[in-house]
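Right after this note come the structures.
Any read-out appearing in this document is the output of simple, stated calculations on the displayed coordinates, not a laboratory observation. It should be emphasised that the depicted structure is a prediction, and the values quoted were computed from it without experimental measurement. Cβ atoms are built from the backbone, for glycine too; each structure is taken alone.
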Structure 1
Amino acid sequence: MKQKEAVYLAITQVLALANIDFEDGMDVKPLLTKELRAQVNGILFESFKAGKVDYAGELPDDSGLKEYISGLTSNWVRKDTRFNGNTKYMPKNPGSRAGQGDEQLKNLKLYLATKTDPADRAEVQKYIDARIAELAAAKAKTIPTFNVSMLPEVLRSKFGIN
């Protein structure tokens, strides 16, 4: 079973057992007390341990799995429209993962965290912004290929495409 569905089933099961009326599209956050959330996480923990829920790789130890499940639950309560009041999820810091795989950018951000002087931070931030722009430009240069023969004759003649 996919993790998203496992979270959905666990939450709906716990709410039903607690005699809480829930319909898809409601905001579930105010309904999930600390105790109910612990029950949801317990159900998910047992499901993961029993191999009923998809997990790429080897399961972490019990402590790591409990931490993972807590984050997983929070993630789907935030993102699943059946739980978040039927709203589209919007990240708090969009773009914060830009260039995540780039070592230079990663180290620039780490270096920025060591600076406290506003002028120094602004200078390092300029390099970060420039690197993000450089990475975006490199990504944008990738032009998809297409079959010229599938274009209308009018376009091919207008733009000199053979």
Structure 2
Amino acid sequence: MFGVHRDLRRQILVTSVSSAALGIAGLAALVAAWWSLLEPPWPLLVFAAASLPISYVGLVITPRWYRHTSRVVASIQPTVATIVLCLEADSDSTSLYASFATSSSIAKAEIERFSLVIPRWRVDSHVGTPIEAKVYRDPSSQRPVAFQIASGLLWCLPYARAV
């Protein structure tokens, strides 16, 4: 949790605990397969092969990403842009996206959307209308890592970046 912005600490904690539990279950599946507690052991091996990389992402990659974005927000001068927030809810989950407000986005052309961590504060009043935001960009890729609006920071979900 060191070096992570306070807004993201709860996110990191939940991700780390659930990833650790999944990793333990994956290791237990490997041990059970090794001792052949289930015949055939293939279902256990498949579970372990899927769960261990996923737990690695949650325990290593995600905290590393949010430490990086926290450093970017603390050290980079943001640019000002107009963004539009979109909240999509379906039967499984709710997702928050940001896109830059341009004439092409208003015309429903293909636009780049950035997945965001849903903040703890209410975002409903900002959805669907163009709002001014400070944009913090990753210095190496120039992709946004966070947007600052009047209500607070909106953090982008991790994406693949060159190290």
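Structural remarks
- Of the structures 1, 2, the one that 0.50 was derived from, the read-out being FRET efficiency 1/(1 + (r/R0)^6) of positions 29 and 117 (r between Cβ atoms, R0 = 30 Å, to 0.05): 2
- Origin of the derived value -18000 (helix-only ellipticity at 222 nm (-39500 (n - 2.57) for each DSSP H run of 4 or more, over all residues; to 500); candidates 1, 2): 1
- Among 1, 2, structure where distance in nm of label points 7 Å out along Cα→Cβ at positions 5 and 125 as derived comes to 2.0: 2
- Which entry (1, 2) yields the derived value 24.0, 70 for Rg and Dmax of the Cα atoms in Å: 1
- Comparison of 1, 2 - label where distance in nm of label points 7 Å out along Cα→Cβ at positions 21 and 133 is highest: 1
- A value of 1.0 for distance in nm of label points 7 Å out along Cα→Cβ at positions 101 and 149, calculated from one of 1, 2, originates in structure 2.
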